[in-house]
Structure I
Amino acid sequence: MGRWFSAGAAACVLVLSAVAAWAAPVVSVPRADYDFGTIFQGEKVRHAFTFSNAGNESLVVEKVSSSCGCTAALASAKTLAPGASGEIEATFDSTRFRGAISKTVYLYTNDPAQPVVQLHIKGTVQEELTIEPQQVSFGSVPPKRTVKSTVRLTNRGSREIRLDGLETTTPELTARFSAEVVPPGGKVAVELTLTPKPGQPRFSGYVLFKADGTIRHDLRIPVYADLGEQAAGL
């Protein structure tokens with residue numbers, strides 16, 4: 001009888017060990033990708049990623065991090081019981097980005113099979129006001145010569161854009177708007193005039209202005225010129 005008891009006890013230990021081996025938290029994310037479509041530069045995108053504990057032990061969120069330009073924070077309890085759900089709030093600030101964008105949020109948990117889960121935010125950032133050309137090079141400017149150029153501002157958005165605060169960083173360079181309001185789909189010219197001082201080997205400066213559309217932008221246009229002949233002629 002003692003042998004039967006010992007064998008039964010051993011079998012129970014094996015069963016309990018097997019159950020313990022299978023007991024673990026399991027992180028489950030129903031939708032790990034979010035496409036925000038097309039937005040204008042400067043707008044912010046907010047999205048809540050949901051996740052749950054599909055295992056049979058408590059799921060612990062150890063850390064949440066994100067790639068550049070995106071912030072993420074846990075918006076629910078740090079520890080989830082089996083079957084419970086949580087959320088991660090992600091925010092993307094498009095101010096410094098344009099074109100096709102892809103950002104990643106990293107969710108770290110105590111899931112032994114999948115300790116790190118990647119969540120993705122993607123879309124396209126479009127400039128509401130485009131500048132063509134984005135910089136002006138006058139090339140080689142002859143001595144005592146005044147040169148002019150024109151930059152076109154185009155409103156790609158659906159509301160009018162107001163322009164103000166036009167200035168330059170040096171008195172040799174002047175600028176003026178052809179109009180101070182850019183209607184949707186419309187264009188406004190920025191007319192530049194450069195009268196460089198003699199004796200300078202080169203010129204560099206900026207045209208600065210503000211554009212008030214969906215958000216308010218501080219914009220600048222770099223301006224360059226080669227004045228080598230003027231300096232050599234002195």
Structure II
Amino acid sequence: MKLLAIDSATDACSAALWLDGELLRRFELAPREHTRLLLPMVQSLLQQGEVELSQLDGICCSRGPGAFTGVRVAVAVAQGLAFAHQLPIYPRSTLAIIAAGLWQQQGSEQILVALDARMGELYWGGFKLAQGRVVEAIAEEVAPLDRLQLPREGQWCLAGVLGEYRTALTEHLNGVGLRVEWSDYDYPDAAALATMVAHEPHFAVAATELEPVYLRQQVVQCG
């Protein structure tokens with residue numbers, strides 16, 4: 001299977017190319033530089049892999065949640081490339097991509113993912129390993145820290161970008177008696193997304209059907 005993956009939902013911008021098991025990757029922490037970086041990353045990967053877009057089996061895209069502008073950039077690029085070459089798009093949750101990356105890197109099997117959503121809220125979700133793939137265990141949501149859905153038991157690993165909320169979240173989880181181990185896996189990575197889809201090539205949509213997911217009913221254009 002040959003896949004192009006892109007993500008720009010956070011301060012990180014990344015692209016990856018999966019070529020029948022070979023993985024090529026570009027990753028850069030570059031706040032507000034996604035529009036400038038993403039397409040050159042894609043072009044560089046295609047040149048390195050000696051492959052044309054028309055030869056791919058699909059495009060993988062982080063569909064949010066995340067920063068409004070970053071999510072829109074990834075969705076727009078995926079739509080443009082897929083539409084031009086009649087390719088399917090494999091959209092995946094930003095939170096699930098982080099969970100998949102942590103599992104691929106460290107083997108963690110119960111993962112909580114949090115991202116700073118601003119406005120006093122967090123993007124939040126829980127994931128477990130089931131039959132060799134990461135599945136949702138706690139529905140993704142955007143909520144204030146004290147209203148987050150929490151697992152009832154078990155040992156969990158926490159990943160994501162929290163900024164000023166890290167200490168407060170730690171105190172909150174400790175206060176309710178939840179056993180959590182912090183990881184150093186912060187950002188979504190297109191390499192994790194490509195690997196994820198290559199092993200779970202289900203749920204594809206046409207370019208015209210791809211929709212960003214913000215979780216908020218009212219989206220504030222910031223980030």
Given a value of 11.5 for mean projected area of the Cα convex hull in nm², calculated from one of I, II, which structure does it belong to? II
Identity of the structure behind -3500 (criterion: helix-only ellipticity at 222 nm (-39500 (n - 2.57) for each DSSP H run of 4 or more, over all residues; to 500), calculated), options I, II: I
Using the calculated result 19.5 for mean count of other Cβ atoms within 10 Å over residues 103-110, pick out the matching structure from I, II. I
Out of I, II, which one gives 0.45 for FRET efficiency 1/(1 + (r/R0)^6) of positions 31 and 135 (r between Cβ atoms, R0 = 30 Å, to 0.05) as computed from the coordinates? II
Given structures I, II, which gives the highest value for relative contact order in percent (Cα under 8 Å, 6 or more apart)? II
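Every read-out reported here was derived from the displayed coordinates using simple, explicitly stated rules and does not represent laboratory data. Note that the coordinates shown come from a computational prediction; the quantities given were computed from them, not determined experimentally. Cβ atoms are built from the backbone, for glycine too; each structure is taken alone.
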